[in-house]
Each structure stands twice: as C-alpha cells, then as structure tokens.
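These notes open a run of structures that come right after.
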Structure P
Amino acid sequence: MIRFRFTLTPLGRVAPWGHEDRSLHWFGLTDGWYWIELADHELLRYSPDPLRRTDPTPQRPYVDYFLARLWEDLIEMTPAVLEPVPADLLDFVAGDPGVWRSVDSDAASTAAVWWDGHTLDLGYLRQPPRIRAWRTVSDDLDVVTVTWRHDDDGDIRFTAPPSGRVVISCELFLAAVRRFDHELMTAMERRIRALERSGPPNGVHLDLKQLRAEHAERMTWLARGLRRVPRTDWTAVRAGAMELRQGLTVRE
C-alpha cells in the first residue's frame, strides 16, 4: 500500500509572501504538511525529540512545506519510474552512488542522471531521506520498488527505520499518484472558491483571475506528464554504469 497524504494549512493562517508588498499565489496557497504512507511506515514523519529542538511548538509531526513542490516533483519523477528497468541494470539502480568511482565521461554522466531520475527531489528539506522508486517487469511481474534511506546525525530523525524497501504493484503506485493529484486539485478548488467569495485578505495582493487560470492549467499537468515517454539511451546508461561501478566486487 502507498498513499501520498497531506493537510493544507487553514486558509486564514496561510502566510503571504513578502514584507511590504505582500502577495499570495497558487504555489503559496498549497502551504501545509505532507507525508507518505508506505506499507506499515510513514515516511517523512519526524521523531518527536529532534522535532521539538527545531520547532518548540510543532503543529504536526510531518514535513511542513508547500504541497505544490511535492506534487510537481512527483509528476516529474513518475515517467522515469514507470519505465521498466532492464534486468542487467537492477543492481545499478538499486545501488549506492557513494561507492561509485569518480569518472568524467559522457556515458558516466548519462548513467548518473538516469539513476537520479528515480529519486524524489527533497533537497529543499533539511537532512532529508533519499526516497527512490523503479519499475520491474517480467512475464508474471509488474512491480515498483520503493526504497528509502536516511543518514541520522542525531539532529533530524524520522519515525521510519533508517532504511527500507517495499515492493508494490505498478498499478497501485500509479493509482496513488493519481489519487494525490485528484485530492490536491480538489482541495485547491475549494480554497480558490472560498477566496472568490471572500476576496483576498486585507493588504494582500492576489490576482483571482490569474489564480483561477493557473489552477485550470495545473489540472492538466499530470495527464501531460504521464504522456511523456523517457528517451533513455540504454547503451550509454549501461556503459556509464559499468564505468561508475568498475572494480566493485560486491553488491552495494
């Protein structure tokens, strides 16, 4: 089981952007908390003690950021995840780049970029876990493997184990992406309608026509993203993977 969960910040508590010229927009209105339910785990749920050190009065124990960022990055990542990984590259896609050789070549760069395309971008967070996913297809199998790893330095901790791996059907993964998109678009539709009735908060610039137009355009993002087919140069990826892993005698 996998589900991308979230709660939006109540509309009256969404902080405008800027100081003198305060404004709001679609991205800013997605302020909230989010996490990922994966099997029996909650990824991106902070442990209580380190959380209190960084935020003495946390409202929720989850990532506190703009939902738009997770949504955009998931749409960007999904086409790469849905492209089946050839059997001879499974060790590479599941491996640790920390053990790669330092190689300066076009093939190595291509392989590294392909590997990174299976990683959910959480670089905007402090000490984030590395969450990755890839698809495996065979005669009687069509699954997505989701892995995570967090190097705990004692400052930021999560409730999930430091590392783990869960295998789910590709159908379930895609359904979870679609559900997240639907739930976020529905929540933002309600938010926009409320603002259209009440008008922008006092002293805050918010172009309601632009907000409505942007929402309509963003509602097409997932469908367009799913139509995007990666043009992977498998020859280059294989050559680069061999260069990066040359000399390794054990599986990472």
Structure Q
Amino acid sequence: MDILETHAYDRRQRQNMSCALFLSLVPFFLASAAFLFLWAHDSPPPSVVAAGVKAAPVLLLAAMVLGWNGWRSLGGVAGGLLLSAVGDCCLVWPELFIYGMGAFAAAHLLFSLAFLTARYLPRRPSSSHSVLLYLLVFGLGAAFYVYIYPFLQKAPDSALLTPGVGVYVGLITLMANLAIRTGQVATILGSVSFLVSDSVLALQVFKVIASIKHGQAAVMVTYYLAQMLIAVGDVLVVEDQDDFSKWKRS
C-alpha cells in the first residue's frame, strides 16, 4: 500500500469514525432537547422524574464514553460525567445544593486527573503565552469568587457555602487550565462552556443579579454543550493516540 492509498484509507477511517460518533450522540441530543422543551424557562419541579430527565443527557454521554473508551474511563471523563449526573439530580432540590456542588467538584477533579494522563499530553511544550493564559484563568476565577463573596455571606448556610464555593471555584479553574494544556479543541471549548454555565448559575442562585430572562436556558444549554464537548474530546484523544501509535509503528 503506497502513501496515497494509506492517506485515502485513513481519510475513510476518520469519516467512518465521525459518522459513528455522531450517531452515538443522537440519544444525548434527543434527551437534552426533551429537557429544554419541558423546562427551558423555569427550573424543573423537585421530583424524581424531573431529576431523571435532567440527568439523562449526561448519563447518555457517560455511556457513550464507556462504549468508546472502555471501563478505564470510569476513573476519568466517564466517571466525571456520572458524578455530574448525581449533581444534576441534587440540584433539582434546592436544599441539596451543597451536595450537588460537591458532586460537581468531584467531577471536575476526575476531569482534571483525566487531562493529566499520558494520552492527553500535548505534543508541544507549553509556551510563555500558555503560562500567561493559565494565570489569567486562575485570576478570573479568583476575581469572580471575590465578587460573589459578599453575597455568599448573606446566604443562610454561609458558614459551609462560602468555603465550599471557594474550593469549587479552585477546582473548576484548575480543570479549565488543564483542559487548555491538552491543546484539544473540543476539550478546551467544553471547559470554557462549563465556566460560562456555572458563572451564570452562580450569579442567579446567590442573587448577585436578578433572575434573567432565559437564564435557565442559558445555564442548561452551555452546561450540556460543555459536557458533550468534554465527552467528545475524550473519545477523539483516544482515537488520535491510536492513530499516532500506528504511525510510529509504520
């Protein structure tokens, strides 16, 4: 097989992989559309059904990642998605907010650990611009926490909530920086979308701003988009690693 035939074969393989990946995302698209159709403008009423509908898209993403990458991903992105689904369920009940935040914090920790594995290692070393970007992300996270701090102090359970939110902000900014470090476009965009989603949510939940029109939709669309991009990024990075290994052996 000459080099032209090899390139043509690789192109067909990538096209087939893209089609298969898209088809595996169809259940997620349908489930997220169902949730947004039902509760795009208002938070879902506290119920087991609402919790199931809200968590279903992320559970389907976890199943997709497991299907593509196997059980090893339970210690990484798939595990983070499952913990996120737990957080989704908790946040349906306002009194379980702190537990939901804890579940999402654990999810970000698993995402971060996944981004530190060898398959996510960037092909190029970090430049000075990358270091400045890391510092910028951490700086924005710290500034956001300082900004909402007075409002956290007014919350009924501020003694637990104030340090808890601080830890959460630290973990999500760490996750975003490690995502940037990977150099994977889908992973980076997913982390940015997660930051946007959580920022909009925090501003409304902690009454920093009045509830905005379509605020629920903005939070959930960016949230589902974030989880999808992180899941897709995990699938793609494994496929890219396999292709790179084949290229090295050839």
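Work out which structure the value 17.5 belongs to, where mean count of other Cβ atoms within 10 Å over residues 35-42 was derived from one of P, Q. It traces back to P.
Hey, Rg and Dmax of the Cα atoms in Å derived from one of P, Q reads 20.4, 65; which structure? This figure was derived from P. When helix-only ellipticity at 222 nm (-39500 (n - 2.57) for each DSSP H run of 4 or more, over all residues; to 500) is computed across structures P, Q, the figure -28500 traces back to Q. Source structure of the calculated read-out (FRET efficiency 1/(1 + (r/R0)^6) of positions 139 and 211 (r between Cβ atoms, R0 = 35 Å, to 0.05), 0.10) within P, Q: P.
With relative contact order in percent (Cα under 8 Å, 6 or more apart) derived from the coordinates and found to be 20, which of P, Q does the value describe? Before the final figure, lay out the partial values.
Working: P: 27; Q: 20.
The read-out was computed on structure Q.
Read-outs throughout are calculated quantities, based only on the coordinates presented, and are distinct from any laboratory measurement. Just so we're clear, the structure is a prediction, and the values are computed from it rather than from any experiment. Cβ atoms are built from the backbone, for glycine too; each structure is taken alone.
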